[in-house]
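Pasting the structures in now, so scroll down.
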Structure I
Amino acid sequence: MVTRYKALKSAAHNFGDSFASSLNYSAHDYIMSHLARRARASGCTELNVDLLTGEAGPPELVAPPVDESIAARLRWFPSLLRSQRIDPSAVRTAHLRVVFDTARCTAPTEFNGYKVSEMPFDCWVTLLDDRDRTHAAHFRRWWAFSVGGPEFGSPRRLGIRERIWRSIRARWRR
């Protein structure tokens, strides 16, 4: 396979975008919501993952179900590269870094019986190819999450997806 080196930056962005999306869901909540709550509670605001070896830390953030999600994303990474006509062996190092800005976390807002906060985060995915060239993707977004976790507010009236979506729509209307 002839590697399309131009596509490495796109692959890096696609991996980060997928990891930090609503498609990354496990244990009745989004992985980013699990991470946001853990970052807020522990003070450990930075998640680092080596996408080739699977080494991830710190342990305060990488506990079930986050570790299982990372493992699934690592298994998918070579397929993502191949789908963009990149030979996975052309990637020497690959790292994911997610940093939460807990100082800018919004105060919990009551919404349909749930407490919801928002927190900004930065995501970097950096790939080093076999020509020693770095291909990096970075984006900054806000993540809305239920402060008490997926079980907060029992009995459950709305699923977390619907709660977060309604929270976002309410902010857009302001």
Structure II
Amino acid sequence: MAMNINDEEVKPEQQGARKENRIPQVEKESLKDEMRNVIEEARMVLPGIQALFGFQTMAVFNNRFEDIADSSKLVYLVALGLLVLAMGLLMTPAAYNRLAERGQVSRKMINLSSTLITAGMLPLMLAFALDVYVVVIAAFDRPEAGIFAAIGTALLLAGLWFIMPLASKKWR
């Protein structure tokens, strides 16, 4: 007979039940629930992109913007373009659903939406990295520090947004 940490006897049928409780519970979603979750994921990311886009567009009207080098202004504009791309990719599933598949949910729609949202995270990651580069350059006037910070930002976000989920999926 096995014993638990409190030195109490554990019956064999209880051991099996406890072992089963440690197995991650997975439940298959319906198409409707899966679509709702995909749209909710996009809704979670969009406010952050919109806020960043707002700050980005306001920055050019700041007096300090004139002081940064033209090369940093170009990087800033590329980051702004990447934000527009990310926003477009993340908003496309809702528009597509409304116009192409109104009132229904399909596997095609879910797969397309998931692909677009995932694709939108890449330009968002790059935009963040480029923004960090510009900010560090403006703060310290050291291009190597800006490059280091941008690479660090891109690696961190790539790890959290892509590598961790893919590794988790592989280990499941």
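Suppose you compute distance in nm of label points 7 Å out along Cα→Cβ at positions 25 and 121 for every structure in I, II: which one lands on 1.6?
Working: I: 1.6; II: 2.6.
Answer for the origin of the read-out: I.
Who wins on distance in nm of label points 7 Å out along Cα→Cβ at positions 89 and 113 among I, II, i.e. which is largest? Before the final figure, lay out each step's value.
On the way: I: 5.7; II: 1.8.
Comparing I, II by distance in nm of label points 7 Å out along Cα→Cβ at positions 89 and 113, the maximum is at I.
Of the structures labelled I, II, one was used to calculate helix-only ellipticity at 222 nm (-39500 (n - 2.57) for each DSSP H run of 4 or more, over all residues; to 500), giving -26000. Name it.
Working through the options, I get structure II.
Name the one structure among I, II that Rg and Dmax of the Cα atoms in Å of 23.3, 77 was derived from. The partial results should precede the final answer.
Details: I: 17.3, 56; II: 23.3, 77.
For Rg and Dmax of the Cα atoms in Å, the value 23.3, 77 is produced by structure II.
Could you figure out which one of I, II the value 1.8 for distance in nm of label points 7 Å out along Cα→Cβ at positions 33 and 49 was computed from? Don't skip to the answer; put the middle values down first.
On the way: I: 1.8; II: 2.7.
The value was obtained from structure I.
Tell me which structure, out of I, II, gives 25 once relative contact order in percent (Cα under 8 Å, 6 or more apart) is calculated.
Numbers: I: 25; II: 20.
This value belongs to structure I.
Throughout, read-outs are computed from the coordinates displayed, never taken from laboratory work. Computed from a prediction, not measured in an experiment: that's the story for all the values here. Cβ atoms are built from the backbone, for glycine too; each structure is taken alone.
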